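Rule-based calculations on the coordinates, nothing more; no lab input. Only a predicted model underlies this, so the values are computations on that prediction, with no experimental measurement involved. Cβ atoms are built from the backbone, for glycine too; each structure is taken alone.
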Structure I
């Protein structure tokens, strides 16, 4: 029997986990950040498509997948429940673009940068090493994470695809 990989779509303010050979994908990361967590030994992966850095700043914060500070915890718990070990987890980040040129002066408009900073800070606090990232700049990204080998494919309109 051929083991066919299933591609699992992760929406905006959403998160999913899977095991090899499955693939996690999310479309249209602008200022949002795609946070991938991976247990290379068990080949268990998780992907969160976060929109905002901090759930404590927002009154309507029921959706844990929407925020960097809560999505990472949920991903870790789901992955550990699938057999991953927290101390083996590694991370890759993509997104966090600055989609509007005028916004460098307005902190509220620096959402992409703030999402990346928050994601890195939280992963660092949890002792999860960030292996690679493709963040910032001013363009959107679509990503695919391959649980089989830990490759993160980054697709950008008008640019060559790359694997980090």
Structure II
């Protein structure tokens, strides 16, 4: 068989679309943070319905469904609705949650020694220094949420850029 040649137009269009979204997100970080928060609310609601649906399928297949899935599904739906009706408050919460996540992640990483760190003392020292910088950065984000909002937008933009570039590379191969 001969390999296919040419451009996969669907992958190319999807890749360009993701790149455009990435540029849009980084161009208007504050406004897009509200959109990201709104999207998170929708994802909570969808996840809640999926958990309830999975519980139903499990009960039909095994005659024994977990009630915890119904509780989690309802909680996710409630959280999603609260996020959708309180976007500004939820965005503020997400920004602070992001900063706290930086600090907690760095603390856990500081006290967790990986096998690579055990075998290389300089790598372990570098890891500790980077985690201290991450803690400092997290504290800065706590006291300046606007920086955190911009960083979240940059991270989201980077994800869209990476996905877009991946699709474009796939389209050209």
Structure III
């Protein structure tokens, strides 16, 4: 892997740029669409597991202080009131939230939102992963423009794997709903 590849991966892992900025940048630098998508998605997925694993222990430590405990209570109450759409649909709502390639709807904010809404880490991981993949596809196709979309879709040999992953996420979601 080249230095440029590592730069794209690292920029995709940052909460400010994520893949919404790095995929167009990689394409502008002459990288192939499939490589830009793969590196952007990989980089954007890197911080998901540490975020999911560290948010709860960190919040427990910070809640020991009364001022911060009051802050967390206010944030949790407000988020649960305003996040009813995501909370209603659980992991599927989270996947759709992250899949929309707009500022503030990426993997970082999705992980924080999942923690605030109390979505289980297993579902959070798969929902964020699916959302990042869908957002990456949307950003790549939008960056390519209508002329190159057909060529890009033709080159996507892993589309079947992506569809299988999304089907698996959907089955997990249905299984969870049946238990409730």
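Brief remarks follow.
- Among I, II, III, structure where helix-only ellipticity at 222 nm (-39500 (n - 2.57) for each DSSP H run of 4 or more, over all residues; to 500) as derived comes to -30500: II
- Per mean count of other Cβ atoms within 10 Å over residues 39-46, the highest-valued of structures I, II, III: III
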